[in-house]
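Undergrad: The data blocks that follow each hold one structure.
Read-outs throughout are calculated quantities, based only on the coordinates presented, and are distinct from any laboratory measurement. The structure presented is a predicted model; accordingly, all values stated were derived computationally and were not measured. Cβ atoms are built from the backbone, for glycine too; each structure is taken alone.
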Structure P
Amino acid sequence: MTPEIGQFALALALALVLVQSVLPIIGAWRHDPRMMAVAAPAALAVFALIALAFAMLVHAYVVSDFSVLNVIENSHSQKPLLYKITGVWGNHEGSMLLWVLILTFFSALVALFGNNLPPALKANVLSVQGWIATAFLLFITATSNPFTRIAPAPMEGRDLNPILQDIGLAVHPPLLYLGYVGFSVCFSFAVAALIEGRIDAAWARWVRPWTLVAWMFLTGGIAMGSYWAYYELGWGGWWFWDPVENASFMPWLAGTALLHSALVMEKRSALKIWTVLLALITFSLSLLGTFLVRSGVLTSVHTFATDPGRGLFILAILTLFIGGSLALFAFRAQSLASGGLFQPISREGALVFNNLFLTTATATVLIGTLYPLLLEALTGDKISVGAPFFNMTFGPLMIPLLAAVPFGPLLAWKRGDLLGVAQRLMTAFALALLATGFVLYRTSGREVLAAFGIGLAVWVMLGSLTDLALKSGIGKVPAGTAFGRLIGLPRSVFGTALAHFGLGVTLLGIVGVTTFGTEQVVAMKPGDTLPVASYRLRYDGITPATGPNYTEEQGRFTLLDSAAKPVDSIIAARRFYPARRMPTTEAGIVTHGVDQFYISLGDGLDHDGIVVRVWWKPFVTLIWLGALAMMAGGFVSLLDRRLRVGAPAKRKIARTEAAA
């Protein structure tokens, strides 16, 4: 009975979201407060109905209801409970339902926390959110119904793709969707403002927290996806420039530009037209990513669907929202005020510089991703655009951007002193030069690019700390006074410093593992040892094991120090899932500080021998620790009272109450 409840909830949600899409925007046009007031309760009700439908699908997976086609194709009664639940979004239909659930969740948040918005703007925003939800609910009901039943029901399911039976799947897609779909709120604010024909600094202040939330989750989603592919696929890499990886990276780049552009608009009422355009582009790139993953035009471990019919439906949605929003922008752009003026050497100028390079990098990734697809569609020729292209084009664009990062927070608004800021950054620059020289010395001058990259990473990290030191007066005032000033700084200052510091940490990890990592492919027999960095790796043999829905062969290794004493044990495995008739490789990973030993098993040989791939990956964990620091920076910034629009200071509230 639960699938029918879920089906009915979806149908009712579709009917109600049509009301949310139409009535409030008509009310805003007519200045009718009663019609505008429909938006908030409708958005809350739609979210409740989608949540009910999603809960019914989760229940079907948990109880292994094999009368539901979606459960048959993606579950198995012997699968662990965690993977039964994560299997809900490990397929096309379930992941689309999760997509719409998060979309309506954000609409509900706007309805609940948007009481300080002008009524007309709030009504228009929720109506636009309703348009998006309507399109995707139509897509689900017409082409991707997760509650389709079959009779008679089989006794057992076909199991979930073994590669997706991992804890990473429990985290990666929800985080990624929270980022993708979070930008829909920015898109809706932009379209609503274009409909009204009025954009001001207050608009940017309302948009910035939503942009920050979406950016924070998308950062986490990309990082989690990178780490999942790194340890689950057994290939030893953390980024492949896969088109579907690029599909999530492009909205992240555009969203980063939007975050900085909205700051300029809020503080100086400048870059209004550009900020609105970025809001439209960022969510458009999220929709493009949805199309690439689900249209069947790409073959990747990340893709869910290969049905061209579904792809055409999503392409129609893409055309409607991207084309419609850009057409509205073109119609309204002439009537929008351009905003305030500023000098090129200023904080606004630094943020414009940031936007210039970020959007150029986004365009580079977009061209490299779509050009092979367009060429094949037009001529039938197949070409591959891989890591060499992106490294040659994307990398050089990042160098001037990263070099400029420490300058931005130190420059004054409207007119800045570049020489004065450079003088305040001399300590950071000297230490970065020292790090560069140290790497050149340790590598005997062979790794010039690595030395430059590590110096650049140190420059970014120390530059972010310089901002905090200068604002708190460290070294110029007594320690107690400096500490008091430090803890009294706005949370957004801490958030910015932490995010920029995390960027430097990630860069340090990328340069370190790329330059100094080693890889060996060898045949080993029990008792054989292999030198890895300053250790030796001993192969102890193969042990069979059985899991809940798989069998595996575990390769056991021991890590020995220079005195031949055991330091760690490492287990790598080859698994076989009978239901799917699929093998997988489970890498053996041991972390020492920020470094990792990584082992992947290959084919077996005669006389108990086996082919083994062994990597030594120095600094590799910094890649993801830096991403966590960037997420933490976004979260700390959200705690800033100034991002809670119209929230008065506590002291002001107290004075008001005392006066009363």
Structure Q
Amino acid sequence: MATTIDLHEVGATAVKDAAGHWQVHIGVYLPGITFPDGYRVQVRLIHERDQFVRGIEPKVFDLSWHGGSALDLWDVAVDLTSDNNGNFGQDGVYLYRFQLLRGAKAVTFWFADPFARATGRGALSAFTIDSVGAPFSWHDGGFVVPEVDDLVVYELHVGEFNGTFDGVASQLDYLKGLGINAVELMPVTNVKDEVEWGYTPLSYFAPDDRYGGPDGMRRLVDACHSNGIAVILDAVYSHAHPEFAYNLVYATSGRPNPMMGPFGEEFAEAPGCDFSRGFTRDFFLTASRYWLDEYHVDGFRYDYVPGIFDGATGRGYADLAYRTYQHTRQAARYPRFDAGNGRSLVIQCAEHLQDPQGILRTTYSNTCWQNGLLDEAASQAGQPVRASFARQLDPELIGYPDRYRNPTNGEEFPVAPFQYLESHDHSRFITRFGLEELSDPVGQPYGNRHLFFKTQPYVIALYTAKGVPMLWHGQEFAENWSVTPHRPGGYERILFSRPLHWEYFYDLSGKALIRLYRIMAALRSQYRALGSRGFFHYDDDPNHRKDGIIVFRREAGAHGALPAEAFVVVLNFSDNDVDAWIRWPKAGHWEEQIDKADNPKPPLQIPAEGHVSPVRVPSNYGAVYRLVPQN
């Protein structure tokens, strides 16, 4: 189904005519808001350099209503002619906002452009004229999105990680050292408050000016692709800020809303997006296509899918994911998604914590957020080893599908859940082991970083488990912020900045922990068995869990010129060094991988398949044994 939204009609587009004069076309859809009903729409426009100058007021222009247009288009073409009062007509950034009137009375005092491609601070829309600028030059023609089984993801908040899009780009070598080949950006569209995680968006087409705006976003994606890293956007399509245009205009005018509805009892104060309405569906599909085209992003992490999911054949999330997938199968248009067999590699990650298995089984999602490993690790921290934690390391064992298959047309692709110990919604994992006496400015305690070593077996598990490993920024050097519980009214959770303590990277705890992350990243990157579907958990020794031990193996069969691979992973969650008795799956030389550079040990000589012998595993640590091919 084609969208009825035409981005050439809406937003602000500045063009230079043949005589060299600049003109901007500004348009907005306001379904149900018409001139015959007495409504008027005005736009207020000012050059950014005049914004706070006494005596220079915004210029006001009336928009015209297009009678008979399907979505009630209002627009105006403004000549950007220089005058003697200020910078109007000069190159630079222009700020604008709309006002809705009925007769002479202001109905909506002002509202931002829901289709703005750029923004100013707060609820202001923007566009730029640049007489000498050239279109952005992309350098990512050879980039191909990784297969889902190869993904290693790093979730980050641009502002808290390193300030701006360019700040993130400057750290890509660091991320590659963690084995990262996909970054998941928390929301990057503009918000009203200076400090905000981005989950109450004001617009859906504009990278936030504070992070570097449109050009900064393009530079970041281009740099990521040049380094073999995919970019996933956090898409907040289930709800918006109360001052989002399609909430504010209809709340103040009393006209039937074409897009918004209740978000649900849990978040009753937030306006929800009603996907039963055609305009809503078209709006968000148009937004996704715009980000795919204009910014070359590689997929979306859909926030709070239960708010827009109405079943596997519904008009909400399932339809959006399906249409996005089909759109990205155009190999000539999107070579980065071409898997070579008509299958798209677009990353579609659903946050549906209530039923992550079902969302992978029944929709065009190839990944999903799920809190299983996080919850199991949090419950096990400082406690005896739980069999349920071990099972979580093999998602298929607990009901996750390995492929999605459309029963109607037969389309199929591999799927896997994200596996993580930390995410932005939760306090840092290290807080589970102990807290410092100090607390942050909103009263939340810091985790005790001296206990970093207790997280080590979990790190080894994360990189060797099945599924897609995901890191939440800073966990690799024992970042120790807490967050308030995720509850209605708990806005300090999202309205308080928690910048990374990069100084932790240099202290003893940080250096020791990041060493392990880098070793595990190198192993996962080098050996396909550690990202394969082959997994077997040893649960036949009753002493293992009693001693704090979990043992499993990871295997990959020979493939073309690639030889078969076999690993045995031993995790020790106890505070004691333990002899773990292993039933070795194959005869041969088994070499420990984690410490082989710093503390090499002679390979174990296993005489026969099924032979049982012990390995010594240090406390709160682990070992990864690889079967070394023999000539």
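Undergrad: Using distance in nm of label points 7 Å out along Cα→Cβ at positions 84 and 620 for the comparison, can you identify which of P, Q gives the largest number?
TA: Structure Q gives the largest value of distance in nm of label points 7 Å out along Cα→Cβ at positions 84 and 620 among P, Q.
Undergrad: Also, quick follow-up: State the single structure among P, Q that was used to calculate Cα extents along the principal axes in Å, giving 83, 76, 62. Please list the in-between numbers first.
TA: Values: P: 83, 76, 62; Q: 89, 58, 49.
Going through each structure in turn, the value belongs to P.
Undergrad: So, one more: So if we calculate mean count of other Cβ atoms within 10 Å over residues 76-83 for every structure here (P, Q), which label has the highest result?
TA: Structure P gives the largest value of mean count of other Cβ atoms within 10 Å over residues 76-83 among P, Q.
Undergrad: Computing helix-only ellipticity at 222 nm (-39500 (n - 2.57) for each DSSP H run of 4 or more, over all residues; to 500) gives -21000 for which of P, Q?
TA: Numbers: P: -21000; Q: -5500.
The read-out was computed on structure P.
Undergrad: For which of the structures P, Q does the calculation of distance in nm of label points 7 Å out along Cα→Cβ at positions 52 and 476 return 3.8? It would help to have the intermediate numbers written out before the result.
TA: Numbers: P: 6.1; Q: 3.8.
Answer by label: Q.
Undergrad: Ok, one more. Which one of P, Q has distance in nm of label points 7 Å out along Cα→Cβ at positions 420 and 596, as calculated from the coordinates, equal to 3.2?
TA: Source structure for this number: Q.
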